[in-house]
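J.: Dropping the structures in below, format is structure tokens.
Values quoted throughout were computed directly from the atomic coordinates according to the rules given, and no laboratory measurement underlies them. On a predicted model such as this, the values are computed, not experimentally measured, just so you know. Cβ atoms are built from the backbone, for glycine too; each structure is taken alone.
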Structure 1
Amino acid sequence: MKHLVYHEKALKLMNVLPIFSEKQAGLFEEKEKQFGRRLPEALRELYSVEGIVEWYGLRNQDFLHPLERLEPPVHLDAVELEIQGVPKKKPGNEAINFFVENQDCCSWAILLNASEDPPVIMHDYWEGKGEYVCERLSTFIYTYAWDALLCDSPYCMQGVSPSVSGQKLARLRRLFKEEPPTYEQSDFWTNYRFYDQDWRVLLENKPQQCHWWIAAGNKDSQMALIQELEPFTVEWDKN
């Protein structure tokens with residue numbers, strides 16, 4: 001496959017080889033003809049990778065729609081794009097659902113705003129609204145793979161703490177390097193990601209509490225990470 005522009009980092013985390021699928025590329029072009037419009041390059045690159053749909057299927061969690069099931073763009077009455085008081089770029093008012101929760105409770109969609117790597121929203125089927133998740137499709141695919149790798153680790157542990165304040169977030173940023181955040185229910189819920197060497201830290205930070213997932217390369221490293229996080233008063237699940 002030619003040099004990847006959008007999903008190279010994600011595929012490395014997934015351990016998926018960037019093999020070009022002529023069949024998938026052909027189906028994608030058929031969808032463009034069916035919809036009567038050109039679709040974003042980041043979506044084309046994703047679907048052109050051999051075995052990408054199957055990777056999500058094997059996890060038996062959330063699913064990437066097979067191209068055969070990709071539906072025409074839907075019109076959105078409203079899109080909530082103000083995150084933590086910062087307004088985002090105004091998108092178009094059409095979206096394509098491409099990703100679905102495993103119990104079909106919600107779906108994720110790309111906004112058709114003329115970007116080749118468009119924003120992702122969580123799509124409310126019933127109200128015709130969307131809430132901002134992240135700025136780019138490539139970020140959504142990468143962070144999903146990053147989270148999956150963390151949770152699949154044999155040295156993954158979960159915990160809960162009071163909501164992490166801005167001051168404590170600043171401390172985490174001094175201790176670790178940071179990956180892109182994502183959002184759910186607009187500014188109500190933010191997912192933060194941090195790492196250093198073999199340490200990985202995922203926060204699901206809500207106004208009243210924060211859920212933590214951590215992973216490390218081995219048991220000793222996991223215990224060292226827990227010790228590093230002692231100031232954050234996390235109650236770890238020992239089961």
Structure 2
Amino acid sequence: MHYGGAFPEEMAALRQVFDAFAEAREAARIAEKEKEKPRYSQSNISIAVVGAQGRIGATTFAMRLAAYFKSRDGESLVVCANKRGFPQLEMMNEYYGGTEHNGIYTINGIDICTALTEPEKQYNVQIYDYGSLPTSELKLDSFDKVFLIGGTSWNELPMIYIAQQPLNSVNYTVAVNFSDKAAVEKNKEFLMLNLNEVMVLPFETDPFAIGQYEEMFDMGFSGIAP
């Protein structure tokens with residue numbers, strides 16, 4: 001017999017009701033948080049990504065940007081405007097099992113082409129991957145945003161410092177791979193010529209993963225109206 005308390009069946013029913021309310025509240029919280037995220041379906045944004053040196057992650061960063069905009073309803077195109085161009089696209093397409101149609105390669109849902117390709121449709125976000133082409137040879141002042149990718153080791157700092165010299169009239173942000181906030185603070189005279197905050201990029205092997213980058217990108221594009 002049970003005295004002074006609910007029967008086991010009643011307790012189980014109460015737990016189910018409580019769990020249902022908790023799940024509903026959590027679903028509402030997630031939905032509200034999603035509504036607060038910026039959306040780019042009506043945007044017209046042009047972005048350039050430049051590496052201060054070779055093999056520093058410029059192409060990976062460009063792909064991750066495209067994945068971010070895709071998650072925010074943006075139709076984005078990555079334009080391989082670097083030295084490797086077509087051979088790089090072919091290699092990426094084969095490695096990731098992508099498809100190709102009229103010069104547009106689709107890899108993991110991201111459209112990519114060379115600078116010589118004329119897309120058949122309009123994209124509201126265009127991301128130009130310039131690889132490690134010298135910034136002194138590029139016209140970057142027409143882009144809404146430029147990202148300069150570099151590192152903070154002793155032999156990388158001079159290259160990222162030099163790459164910033166021609167960018168006085170450019171809206172750019174330095175982003176560093178394989179580093180941390182302490183190294184950025186220690187070397188800020190090399191990294192912050194425009195006095196902007198430096199992005200410290202989290203380590204992530206999947207170039208299409210954006211989980212660790214969402215908040216960073218949301219803040220990075222907060223000044224560019226969706």
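J.: Given a value of 19.7 for Kirkwood radius over Cα pairs in Å, point me to the structure among 1, 2 it was derived from.
T.: Derived from the structure labelled 2.
J.: If you rank structures 1, 2 by relative contact order in percent (Cα under 8 Å, 6 or more apart), which sits at the top with the largest value?
T.: Max of relative contact order in percent (Cα under 8 Å, 6 or more apart): 2.
J.: Work out which structure the value 1.6 belongs to, where distance in nm of label points 7 Å out along Cα→Cβ at positions 177 and 201 was derived from one of 1, 2.
T.: Matching structure: 1.
J.: Using the calculated result -9000 for helix-only ellipticity at 222 nm (-39500 (n - 2.57) for each DSSP H run of 4 or more, over all residues; to 500), pick out the matching structure from 1, 2.
T.: This figure was derived from 1.
J.: Have a look at 1, 2 and say which one yields 13.1 for mean count of other Cβ atoms within 10 Å over residues 161-168, as calculated.
T.: This figure was derived from 1.
J.: To continue, here is another question. Tell me which of 1, 2 gives 30, 26, 16 when you compute Cα extents along the principal axes in Å, for residues 49-96 alone.
T.: Label of the originating structure: 2.
J.: Ranked by mean count of other Cβ atoms within 10 Å over residues 9-16, which of 1, 2 sits at the highest value?
T.: 1
J.: If Cα extents along the principal axes in Å, for residues 113-192 alone is computed to be 47, 23, 19, which of 1, 2 is the source?
T.: The value was obtained from structure 2.
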